[in-house]
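Next come the structures, one after another.
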Structure I
Amino acid sequence: MSLGALSVEKTTMIKAKDFFTQDQQDIIVSAVKEAELNTSGEIRVFIEDNCAGDALDRAAFIFKELEIHKTKERNGVLFYLALSHRKFAILGDAGINSKVKKDFWDEIKHEMIRHFKAHDFTTGLSKGIIMAGDALKSHFPHQNDNVNELPDDIVFGK
């Protein structure tokens, strides 16, 4: 699990559901589908306006709400963004955390921050998703009986 800060201008803040254009949302969803193509792992994206408290705590709550912890191999990942408070978190379930190296989530976080600082949130999020998918692929390869356990869409909160 990892935590980072977004570089979003508060003065030009728009609602989470309107932050990404439809084309940008399609790119992010395509990244999720691509990342899951060769793995049994599952990736979810949750974006909301505010997170007044700790982003990891909020991500853990959302993780449970979206039932990511119920995947067969406990290999789900949540990308959580709170735009107004400029926070994000990446949360992996116990199955993947037991297999990846300790600083794995930090590598993804730093790659995302690099793009976020350039205000390229679509690329930052998409690259993070693909990086997580690569790790899932190496530890949880796609099986013939693999079922997409969770939706690939972006979930928008308030």
Structure II
Amino acid sequence: MGIKIISKNQRAGYDFFLEEKYECGISLVGTEVKSLRLGKALIAEAFVTIDSKGEAWLQNATIPHYDFGNINNHQETRKRKLLLNREEITQISRKMSTKGYTIIPLSLYFKDSLVKCEIALAKGKKLFDKRETSAKKDVERKLRQGKYE
């Protein structure tokens, strides 16, 4: 069946240096999955936190209401539990304790019939880093087009 991408965080590579990537599952309710099957989700403003119990939570991710849902429809921006191994959570939290690191979601996708989330340990870019990154992309684009030969 393969992978069907639901939502991508387009600005992640522009705003952050991406260090390590992890794949994890998400704990969802039924109407959330139905809404995701329609391809509706926003993760651009989302972030991941690790609480004192050692559980990872996806926060501020928006999954809109399912159109054909009833009064038991889900909340759009509730926090959702990420399903990671204990070793992965301790490794991530140890690296997050160093200054400037955060965890951001990169994409939501269906892997076979399961909803997965790709998250990354990231460090924020300064303005000059963003300019440098966009300048490198411009040079690479012009090289591909053959304008710098």
Structure III
Amino acid sequence: MKLNEDSNLKLIGKNEEDLKVISAYLQDSVVTIKDIAYLKKSRTFIMIVNRFMWEDAEKGVFRKNKRTRCALKFEEVVSVRSKNVNQKNKKKPLECLAIKCDFTSDKIYKLKIFFAGDAIITLTTEVIEVMLHDFGESWNVKHVPIHKI
């Protein structure tokens, strides 16, 4: 983990283990459809999310729960597919659950971004090259995301 001088989180992922760390930091992030883009010519996939700051929540009971704006960028993306994502409803929020990686026999990665409600975005890429970067000021929130086991 690397923090810059503004204490904003900045992570770079180059392998499956790095992707697991980034996935953990993105758990319970919220993104609207309008804040998701695939730039086909530059082979870049970007999401701007409201990330729940688990690293703050886990520091103690008396600390305030916070969210921050966060950019998630995948490079060298060959194609993007979605399942159960209504791309016409630009204001629809999606809650990120996890990112998983499958390596196929033809040396291709399938990076799957899982959202609540059985929505999935699948990125096809030849390498894992991902960056997570917080920006702007964080803000206090009342609720901590809770998951049933």
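Listed values, structure above:
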{"read-out": "Distance in nm of label points 7 Å out along Cα→Cβ at positions 21 and 101 - structure with the largest value, from I, II, III", "value": "I"}
{"read-out": "For helix-only ellipticity at 222 nm (-39500 (n - 2.57) for each DSSP H run of 4 or more, over all residues; to 500) computed as -2500, the structure of I, II, III it came from", "value": "III"}
{"read-out": "Relative contact order in percent (Cα under 8 Å, 6 or more apart) from the coordinates reads 33; which among I, II, III", "value": "II"}
{"read-out": "Test item: Cα Rg over 2.2 N^0.38 Å calculated as 1.20, pick one of I, II, III", "value": "II"}
{"read-out": "Highest-scoring label, criterion being distance in nm of label points 7 Å out along Cα→Cβ at positions 69 and 141, among I, II, III", "value": "II"}
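Bear in mind these aren't lab numbers, they're just calculated from the coordinates by the rules spelled out. Note that the structure is predicted; figures quoted are calculated from it, not measured. Cβ atoms are built from the backbone, for glycine too; each structure is taken alone.
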